[in-house]
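Asks: Below you'll find the structures, each written out as structure tokens.
Each value in this text was obtained by applying a stated rule to the coordinates, not by laboratory testing. Note that the structure is a prediction, hence the values are computed from the model and not measured. Cβ atoms are built from the backbone, for glycine too; each structure is taken alone.
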Structure 1
Amino acid sequence: MMSQVLFLAVKTLKDSGHEHVYNAVEKPLQLAQTAAVLEILHGLVGLVRSPITATLPQIGSRLYLTWVILYSVPEIQSHFLVTSLVISWSITEASIMSKVTGVSIRYSFFGMKEVLGFAPSWLMWLRYSTFLLLYPTGISSEVGLVYFALPYIKMLWYLRVQKCTPLSNLVMDMK
């Protein structure tokens, strides 16, 4: 699924510019990031050996970015950081072995480690070398998007509070 997101992001970036990337990847991105909740469940029930303490914050932050920032704040959707975020996330998860198999760097590494008890050195190198580039671009994009979304979130929160507490307006008007 993230292979599709990567393909759509790069194609849209090339054809239409960064302003249109979010619209092109919105649905598959939301589906992929929401489905990642299964990683937490797999860790909880013991299907995988990934520590829940590492998985939960990663999935939680991606869900926060996907739904609270990108989906809820339309003004941020055309920001250039959306493109770097989507591409960073996608390369981490996307297919590198074959377009047909859809095997990702991450899941290839974990799958081979589970089945064989080890992962080949080239796959381990690829897994941790791509991290050196993708982590800074991904985290910078995440932090930047949250920062640029703050004024809009503040306004949404303010409007919601005003809508939910009409008596506060009455009290303020009486003063």
Structure 2
Amino acid sequence: MGKLSRRAIGLLLAFAVTYSVATCCHTLMVLQELNSLNIQLDSATIVKSLVKDWLYMLPTYGVMLFVLLFSSFLLTTYVRHRVRFRGERISRWIFPVVGALAILLTLNMLYPILDFTLIAGARGFWGMLLQGVAGLCGGLAYMYSVEWMRKRARGRAKQRHLTAKQRRSTF
């Protein structure tokens, strides 16, 4: 599997994790606000809200998150391979930081433009923090999945090389 394939799969996994965590946090923050208004919610309503929000936010928030993660991880990968800090490449741990910052900066930049918060669950401090945690989780998923696939590809290449050596030594 090539670098591009590993990164594409990692991006899809990061998107799935980020979107799922972000929409769940959004829904739970909105339901918590309803609960603070003494509106009683049963568990069926909570599950139904989680599923509906996950499905209905996909065309808007999902697309925004995908474009955001794609551009930020692409730029980070480029910078990470081109820039050296004290003679060493920038750590792979920058991906979780970039994922969190990308979401937080985007949500904060959209408020002055649109004059409302795009995600209702991100209106307060805790909501914004949870959206940042969603980006952090997506960055971790990207980092670990790409690293795991890279190690697995190297292991397979090493195994093929050893098998070829064994075949040559039997002749």
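Asks: For which of 1, 2 does log10 I(q)/I(0) by the Debye sum over Cα atoms at q = 0.18, 0.19 Å⁻¹, calculated from the coordinates, equal -1.21, -1.31?
Replies: 1
Asks: Looking at structures 1, 2, which one was relative contact order in percent (Cα under 8 Å, 6 or more apart) calculated from, given that it came out as 37?
Replies: 2
Asks: Further, regarding this structure: On distance in nm of label points 7 Å out along Cα→Cβ at positions 84 and 108, which of the structures labelled 1, 2 is highest?
Replies: Going through 1, 2 one by one, distance in nm of label points 7 Å out along Cα→Cβ at positions 84 and 108 peaks for structure 2.
Asks: Out of 1, 2, choose the structure whose coordinates give helix-only ellipticity at 222 nm (-39500 (n - 2.57) for each DSSP H run of 4 or more, over all residues; to 500) equal to -24500 when calculated.
Replies: 1
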